[in-house]
Structure P
Amino acid sequence: MPMPVSDNPSTSHSSATPAIGAQGRLVTGSGFLPDHRVAIRITRAGEDIDDYLTYMTDGHGYLHCELPNSATGKLSIAATDHRPDPEGACGRLWSNTCSLFVAED
């Protein structure tokens with residue numbers, strides 16, 4: 001069933017690329033759809049497997065989330081709120097990719 005224009009992520013908000021930053025286990029970002037699920041993609045260096053976690057943005061489209069304790073090592077992290085982008089990975093609009101190292105506790 002088609003979504004009304006006001007509820008359709010591809011038409012209800014700007015298509016500006018969201019941006020994220022990461023430090024330690026904290027990932028923050030802006031430019032996402034408000035009150036929306038965001039998928040965080042975590043890739044460990046040297047692995048061909050991505051892990052995906054789901055978080056929610058606040059009413060202003062800001063993301064603030066803690067990575068689980070199991071997310072350690074050299075990581076690459078990106079996020080999407082599932083807006084379509086024909087040129088993006090999997091046809092989705094993705095944020096920038098952050099690289100960081102998280103030591104084991």
Structure Q
Amino acid sequence: MGKGEEFMEIYDAKMIKDGENHYLELNIKIETLRISMTEDLPNEIKSVFNKLILRLKSEHFNFKLESVDTDLFSQVATEYIGQLNRELTAIHGELAHQKLLVNPVKAG
């Protein structure tokens with residue numbers, strides 16, 4: 001890594017089918033979070049995002065989607081993960097700018 005760069009953890013994400021429902025499963029070491037791709041559950045999505053933001057305070061991370069299929073849900077999940085990763089990076093940068101990181105990495 002070059003000067004000013006920091007380590008970014010890459011966590012696994014995968015599509016899970018449970019009966020007729022499809023979920024995007026995000027594994028962040030300490031727990032596994034699920035976002036429904038077939039149901040409109042805004043409070044559950046808010047809860048997942050709040051947990052991700054709290055985690056960002058102590059660690060910079062993104063997700064990598066495992067074994068992407070060609071079905072519609074997998075294609076949507078691919079786009080979702082791309083957008084989520086951009087948002088996570090932007091939020092982490094803002095937390096760093098506001099000096100809200102728990103264990104900030106010092107550039108060397």
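Comparing FRET efficiency 1/(1 + (r/R0)^6) of positions 62 and 86 (r between Cβ atoms, R0 = 25 Å, to 0.05) across structures P, Q, which is largest?
Q
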- Item | Computed 40 for percent of Cα pairs over 16 Å apart, for residues 54-93 alone - originating structure among P, Q | Q
- Note on the structure: helix-only ellipticity at 222 nm (-39500 (n - 2.57) for each DSSP H run of 4 or more, over all residues; to 500), calculated, reads -500; among P, Q the input was structure P
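The numbers here are math on the coordinates, done by the rules we state, and not lab data. Everything quoted here is computed from the prediction, not taken from an experiment. Cβ atoms are built from the backbone, for glycine too; each structure is taken alone.
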